[in-house]
Structure P
Amino acid sequence: MRWWRHREQEQDLDRELRADLELEAAEQRESGPSEEEAGCAARPAFGNPTLVGETVRETWGWAAIERLVQDVRFSLRTPSKTPGFVVFAALAPALGPGANAAIFSVVDAVLLRPLPFRHADRLAEVWADASLMGFQMATPAPGRRNSLWAVR
């Protein structure tokens with residue numbers, strides 16, 4: 001199909017499909033039903049005109065390019081209808097690496113790097129024995145001297 005004759009060929013195809021449908025209706029009338037019944041019976045006998053037209057267009061060889069052009073038009077037209085989605089779609093890839101970098105820097109500082117103390121493997125956790133008050137262990141309050149201290 002030559003691209004400069006596209007409109008002509010589309011019009012020819014439409015005329016051809018209408019003529020074929022009218023011929024089928026005329027054949028149906030010859031077998032006896034009324035004109036209205038023949039028109040209704042012609043469609044199922046002829047088939048789906050849209051499907052026939054699409055099949056013919058496929059043979060022209062430009063169907064893939066036409067679908068690509070339609071897809072590009074649709075993709076350019078759609079963002080104007082949903083600007084919020086476009087903003088989200090643009091920010092999501094930008095925020096992903098930023099959030100990843102922030103989380104990794106926290107994990108690196110807290111979990112991966114050694115503590116900033118000499119002999120960090122000898123650090124101990126101090127708890128106060130609060131069994132007299134009904135608690136197993138409690139964190140020590142600064143300045144309390146009458147508690148018993150336990151080292152774990």
Structure Q
Amino acid sequence: MNLRGLYMAALIVKIKACNMAVVGAGMPPLLIFRSATREIEELALKGMPLGSVSEFPYQKQELTLFPGDTVVLMSDGFPERFNEKGEILDYEKAKAILAQIAHQSPGEIIGHFVEAGEAWAEGRAQDDDVTFVVLKVKDTEGDRV
């Protein structure tokens with residue numbers, strides 16, 4: 001199989017207790033809503049797509065999550081979605097959307113992002129895949145915060 005010029009983005013997340021370790025290869029930043037401060041953190045991972053550079057030194061980043069925090073992993077298809085005017089939605093708008101809906105359940109958050117992307121596109125077809133994974137930290141008693 002001659003697969004030259006074939007690259008793949010990847011994101012590996014490992015969660016143990018309230019600690020999250022992340023390694024990325026060509027993925028957009030993670031968005032983290034911090035419940036205590038109601039602020040959005042952007043975790044940018046520097047890493048070339050897999051297959052582009054042999055022996056690239058991928059680095060792991062670690063952080064602590066707290067009850068009520070929400071983590072959004074997404075492909076670049078959402079923030080780079082075009083509207084009819086050729087404008088992209090962008091990461092700042094994605095962060096603003098998350099700030100408004102972070103209190104909702106993971107499924108509701110994903111649904112809202114999908115609806116926001118469709119509204120932004122104004123009927124224009126997607127140019128790229130749009131993928132979301134939303135993680136929400138529960139409190140110590142197991143209730144959803």
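Please compute Cα Rg over 2.2 N^0.38 Å for structures P, Q and give me the label with the greatest value.
Evaluating Cα Rg over 2.2 N^0.38 Å on every structure, the highest lands on P.
Quick one: helix-only ellipticity at 222 nm (-39500 (n - 2.57) for each DSSP H run of 4 or more, over all residues; to 500) came out at -20000 when computed from one of P, Q, so which one is it?
P
If relative contact order in percent (Cα under 8 Å, 6 or more apart) is computed to be 12, which of P, Q is the source? Provide the component values of the computation, followed by the final result.
Values: P: 12; Q: 23.
The value was obtained from structure P.
Ranked by distance in nm of label points 7 Å out along Cα→Cβ at positions 15 and 135, which of P, Q sits at the highest value? Mind dumping the intermediate values first?
On the way: P: 9.6; Q: 0.5.
Structure P gives the largest value of distance in nm of label points 7 Å out along Cα→Cβ at positions 15 and 135 among P, Q.
Upon calculation of log10 I(q)/I(0) by the Debye sum over Cα atoms at q = 0.27 Å⁻¹, for residues 7-62 alone from the atomic coordinates, which of the structures P, Q produces -1.00? Mind dumping the intermediate values first?
On the way: P: -1.00; Q: -1.10.
Working through the options, I get structure P.
Can you spot which of P, Q the value 1.8 was calculated from, given it is distance in nm of label points 7 Å out along Cα→Cβ at positions 103 and 119?
Of the options listed, only Q reproduces it.
The numbers here are math on the coordinates, done by the rules we state, and not lab data. In this text the structure is predicted, and so the values were computed from the model without any measurement. Cβ atoms are built from the backbone, for glycine too; each structure is taken alone.
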